[in-house]
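Asker: Before anything else, here is the set of structures, which you'll find just below.
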Structure 1
Amino acid sequence: MAFTTAINTSLLTTYLIKKFIPTLQAELQYQKFCTEAEIPEGQGKIGRFNVFSNPVGNITALAEGTVSGNEITTLSTSGTDCTIAEYGEFIKIPQLQRKAAQKGSMDQLSQRMGYGGALGLDTLVRSSAIGVAGATGTTVAFYASDTTQTGGSTTAATPGKCSAAAIMGAAEQLRNATVNSVRVGGKGFYGVSGHPDGHFAAILSPHAEVQMVTEGTTGRITWQNAVVNVPGAMGQDKWVKGYMGSVYGVACYRTQNYLQLTATSLSDVNVVMAEGGLGAVAFDDMRATIVINDVNSPYKNVDSVAWHAYFGTSLIASERVVKLYTTAV
């Protein structure tokens, strides 16, 4: 019988490549569009965001010389509470494993745990499994349509494909928001890294993205039409580099961390939002921290690697966040 690797398994026949393949990671978008606030230590664990009621646009003339006309006797605010809770995960690492493992293994493990923390908090902002209404808890919805010139409707229906018109239709709900019987309009985001100031934000599933950028119709404006007519490098970036850019004042972002729900048929739940729709609070740090500890074993031979966060999030105002339903097939 031949002297082969299949028989002599006790011989070292596998060379361990000293370069790790990066983990597949979702593009996380939700948390960066939160209104964030840190609670000082010793000040409780509940943060409250307040929104003033809107003016009515008084057009009653004042009598000449009046000292009492058009007094506002009631000016209310609506508050939304965010309660901080603890979140995290950990894994035990025996010292024997640490000593025997290939160099760089612990660094890679720490990076893996760091991404786990980022994904966890981003998912909390998107929607929470513990009863806190995240972005997808909004009561405002827009259902994409393949045939409607305005891209869809707020009336519940079997969703069609995502389109530039659907993005514009969802944004209309933000611009035309009704609060206290006054049309107030939404406000875009300012000061968010990489985001064009003043634009709304649309967070789309990869499938919704493909539906939008490949749409071809003569019945309404399409993403392709807009890209063709953008001169210079910006138009090239959109087409060649896969940069969706902004659709009529709505900056579009892709994420793999999206929700699917059944709206007559299986649908991707995309989100179009304005500033102030989502809030988040934390102690000290809005991001998860990596903790490496001795787990206090009798032999001091086991450590742990964990991600940990004190974090709370909530939907502040449904009229500032729109769920955009698009077909998942």
Structure 2
Amino acid sequence: MDVRKVAATASFACGAAMALAPLASADTPITSTVESEISSLNSIFETEAALAGDSGDVVHHAGSFDTIPLADAPQTGTPTFLDYELYGVNPIAAGPASDPGSYNDFNGALGKFDDAYNVFLYAAQNGGNMDMNDADFIGSASSIDHAQTLGVAGAEQYFLNFGLGDLEGYFGIFPSSGASTAEVDPLLPTVTSEVASMNSLFQGIALLTGVPSADYAVGPQGFDIILPGDVPAVQGVGTTPFDFAIYGVNPSAAGLAGDPGAFTEFNGALVNFDDAYNVELFSLLNPTAPVGDIPLTDLFGSSSSIAEALGTGTATGAITDFLTNGYNDLLGYLGIFATM
């Protein structure tokens, strides 16, 4: 699989449903970062609302998160288009918020990732200390309060775990009650579900962009791939509907894969997020095992990216590596690239 790294300039922000809170009146070392995160999140939310035909219902809050009436993204009944945009492929199962807003983008996952980043950033600028400024975080008050009792490393891991779970929910991947540590590979049900979810999304993209089913088949690790002989016609030179659906707003700049398939969805971000989640799950099920013992069949990225991540020697290091790759790929999907 040709999963690419795309350098980017910024990160996104969102969080679980919460009471709106303006930024702190006194600046902290990362106030400008939080402002940028909220601004980026609101921009994404406004785009989603526009696509759903709900632009006129968006409520703007100075210095805080955009919201929208519950009727536009209900918790029960038939999901709306905005529900699918916010919460993913199975909105009701993912758990819609009672107060939908920009902090719900990607089912609340991105806010948790930014909270993890903000813990690290504050510590880096303040002698390794934990950030006790609630306004420096995106998530709910209860999650912030709990994280602040865990110390820097514990809080960062807590937010990462929370975000990974939310992201899995966005793509319709929910914990399997049948998984057991007694299995030869306890991650197998999760891995199978992840591949099936990505294939389902890929087939939907193929249908919507006019790619006939005869042009793709099952490839490595069970992923659907475009057959080699059909890649030029399907992928073109970065201008086909398939290109835009898979790689985002600027396919050529994002970097077209030589072997496009389900693993290149969202510009390759999904497989990196899944890899991060799978490393975390492995470490929880095998707390004394080295991270290098995780079966390679439980990871999806390129051999070089997997080797680099596992080469950090710790679960936290590998998770951070995979998440960073995923963030960058996702930013590339939205046309945000680093300036050299």
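Just so you know, all these numbers are worked out from the coordinates, no wet-lab data involved. Not measured: the values here are computed from a predicted model. Cβ atoms are built from the backbone, for glycine too; each structure is taken alone.
Asker: From 1, 2, which structure was P(r) over Cα pairs in 20 Å bins from 0, in percent = 30, 60, 9, 0 calculated on?
Answerer: The value was obtained from structure 2.
Asker: Could you figure out which one of 1, 2 the value 61, 32, 18 for Cα extents along the principal axes in Å, for residues 246-309 alone was computed from?
Answerer: Of the options listed, only 1 reproduces it.
Asker: Taking Rg/Rh (Cα atoms, Kirkwood Rh), for residues 78-149 alone from the coordinates of each of 1, 2, which one would give 1.24?
Answerer: Value 1.24 for Rg/Rh (Cα atoms, Kirkwood Rh), for residues 78-149 alone corresponds to 1 out of 1, 2.
Asker: Given that mean count of other Cβ atoms within 10 Å over residues 86-93, derived from a single structure, equals 14.0, which label among 1, 2 identifies that structure?
Answerer: Source structure for this number: 1.
Asker: I would also like to ask the following. For the read-out Cα extents along the principal axes in Å, for residues 30-125 alone, a value of 47, 27, 19 was computed from one structure; give its label from 1, 2.
Answerer: It traces back to 2.
Asker: Computing relative contact order in percent (Cα under 8 Å, 6 or more apart) gives 20 for which of 1, 2?
Answerer: 2
Asker: Could you tell me which structure in 1, 2 was used to calculate helix-only ellipticity at 222 nm (-39500 (n - 2.57) for each DSSP H run of 4 or more, over all residues; to 500) as -5500?
Answerer: 1
Asker: When you work out distance in nm of label points 7 Å out along Cα→Cβ at positions 46 and 62 for each of the structures 1, 2, which one comes out largest?
Answerer: Greatest value across 1, 2: structure 1.
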